[in-house]
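Have a look at these structures, which come just after this line.
What follows is calculated from the coordinates using simple rules that are stated; it is not laboratory data. Everything numeric here is computed off the predicted structure, so don't read it as measured data. Cβ atoms are built from the backbone, for glycine too; each structure is taken alone.
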Structure I
Amino acid sequence: MERLSLIYASTLFDLALENGAAHEFLEQAEYLRDVMRDKDFLQVLVHPHIHAKEKHGFFEAAFSGKIHEDLLSFLCLASEKNREKYIPAALDALIDMIERHLGRAMAKVVVAADIDDRQIEHMKRMLSEKLNKEVDVSLEVDPDIIGGPYIFVDGYYIDWTVRKRLGDLSSYMKEVYAI
């Protein structure tokens, strides 16, 4: 499954560069990805009793004039070949490819409690300086980590959580004192 999604994404990425439309494709792929996160939409998309022609008509009605014709053609092609389930993964891969091409990264930051905009901006600046690229932050709250953040960005995992430090301390105590 992943291979086919990457093939679709690579083809769309090449088309975006060829058309000089990387920013446009990025915006529109994010829009499509967000639309496809809706469970009802996804159920219709992969429903076996809805024919490809009906799906084409739906795509035309829903997205014509809102997305690039190559993205619309991709949706129609995937439905024609009964490969609708690959669309979300292909969009994710396309977004990642374009962001890398544009020198951007998306950081998923998980914290124990909400943080304010000033702290988020500080985190963006710090990560941007370290990675030498523009970094956007997606924030998630998980009270189980007790305190401190953990961050997924550009293939890196950074864990500064209290939960992790307590676990490290526990391991150290067991190793040193044979507890």
Structure II
Amino acid sequence: MDRNSQARRLVQSFRYAFRGIGYCLINERNFRIHIAAACCVLFFSRFYGLSRAEIAVLLLTVSIVMAAELINTAIERLVDMLSPSYNPLARLAKDIAAGAVLIFSLIAVAIGFVMFWDVSVFSEIARYLTATPMRLLLFVILLLAAGIFIFAGPRGIAAFFKKLFGKKKNNIDK
């Protein structure tokens, strides 16, 4: 196999991986919850003066939870394909995979409490957010956007904007 062929195969493998991540982003609400939570955690972590090792632990924790959600989705789709009708063992396999994500998520929350529980830093964050009305407004808008991203997803957001800004039929065309 020549180098160009190897390079094409490598690029193609990355395409497949990004396609899988994109699928979860579009179709899996829990994956979007993990993404929104990760963005919040990473944003607020800047108030803590974390060491490089602590940042590494934080990134590793976030990535493990997201990877677990991707694996859970893959297991769910595989089980759905192999057992299209109800099967108690198929349900059990899906429940176990979801349980693994729950365990990783709970551990991530525990790590978050250990790393971030500091009332004085909470006060600093509150002062930062309320320092100007514009900053507070931006924060509220970002929270609303995160909620819309989680519950509507990219397709719902795209449909909303298409409806809002899409071409309107002209009565003359009828």
Structure III
Amino acid sequence: MRPNEIAYEVVYRRIKHPRIELKTGKIVVILPEGHDPEQVLQKHGKWIRDKLDIISKALSRIKGKTLANRSSNDLREIVERFTRSYENELGVNVNRIFIRRMKTKWASCSPRKNLTINELARHLPEQLIGYIIYHELTHIIEKRHNEKFWKIVSKKYPNYSNLEKQLLTYWFLIMKTNFNDKNSDQK
């Protein structure tokens, strides 16, 4: 891939290794001082093209999708209900539940078994919120996204691949709708 074929932003930081982010659909090359962005883009051209294709497909699925209009309290109730149910189902325990703004992901589960849900999930269909929680609680059993992890997830959600695509589509719909603006989250 020739760097002049695509638009990209370069950010220099105090890091050891270069990385490429596509979280908003735009290419951001994050580099240690003195690194050449063109070398990084050239080296990872196929990966970038593949990711841009996935994003393009997600954007094409936005049409006809609508966002839920829940309050943060409504989201908390849904999260707690799914969490309690899935704790029993998976035989795991969550320490605490946090709902907060996250820039790049829907949720996380810490080694201390704290579940954090992105407050933007309040705009998702309820079934996707349930999937996110199941996915994160599965990390209590298996940390990595390996074969064992996906085998556990597929017992409850055999269509997890489709759900992952839906989550990506909703991510870009939310970004496009500007719910990522902190002032718009007070409902």
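Between structures I, II, III, the calculation of Kirkwood radius over Cα pairs in Å yields its largest number for II. Of structures I, II, III, the largest value of distance in nm of label points 7 Å out along Cα→Cβ at positions 7 and 103 belongs to II. A value of -15000 for helix-only ellipticity at 222 nm (-39500 (n - 2.57) for each DSSP H run of 4 or more, over all residues; to 500), calculated from one of I, II, III, originates in structure III.
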